[in-house]
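Derivation of every value follows stated rules applied to the coordinates shown; laboratory data play no part. Every value quoted in this text rests on a predicted model; they were computed, and no experiment measured them. Cβ atoms are built from the backbone, for glycine too; each structure is taken alone.
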Structure 1
Amino acid sequence: MGLRPLTESERTAARLKATAARADRAEIKAKVKSGAMTVAEVIEAAASMESIGRLRVAELLESLPGIGE
């Protein structure tokens, strides 16, 4: 069973939601990198924000100062 095709308005809404989620994750990673936010605070924020909850652990750890790829 395949997925039903999305209407143009549904596709636009999904695109905007995805863009906002990426912006949220980028903001969190920048805050962690600058030291304005700790990993514990990110985990707490993930409980209330789905987009932060989907942040990969590896990406979060790589954003810590002194840790990289």
Structure 2
Amino acid sequence: MSSHSQPLVARWHSPAEVAVLLGFGLSKVKMKIATGELRSVKDGKYRRILPEWVDEYIAAQVERQEAA
């Protein structure tokens, strides 16, 4: 059996990590969460965002731009 471990892949992100991914400030990400534009779940006192929810947010922004 190999002792090589696979690199850990984030299963969900903090708002700060999403801010970096999207090139936003943390306050903008928190506002997007508060308005429901960006889905999140509460885990204890922390908010977490699934990678697919970041993708959904991006897709919604692209659709809005293309529809305009």
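Assorted remarks:
- When mean projected area of the Cα convex hull in nm² is computed for each of 1, 2, the one that comes out at 6.3 is 1.
- Answer label among 1, 2 for the case where helix-only ellipticity at 222 nm (-39500 (n - 2.57) for each DSSP H run of 4 or more, over all residues; to 500), calculated from the coordinates, equals -16000: 2
- Comparing distance in nm of label points 7 Å out along Cα→Cβ at positions 42 and 58 across structures 1, 2, the highest figure comes from 2.
- When FRET efficiency 1/(1 + (r/R0)^6) of positions 10 and 26 (r between Cβ atoms, R0 = 25 Å, to 0.05) is calculated for each of the structures 1, 2, the largest result comes from 2.
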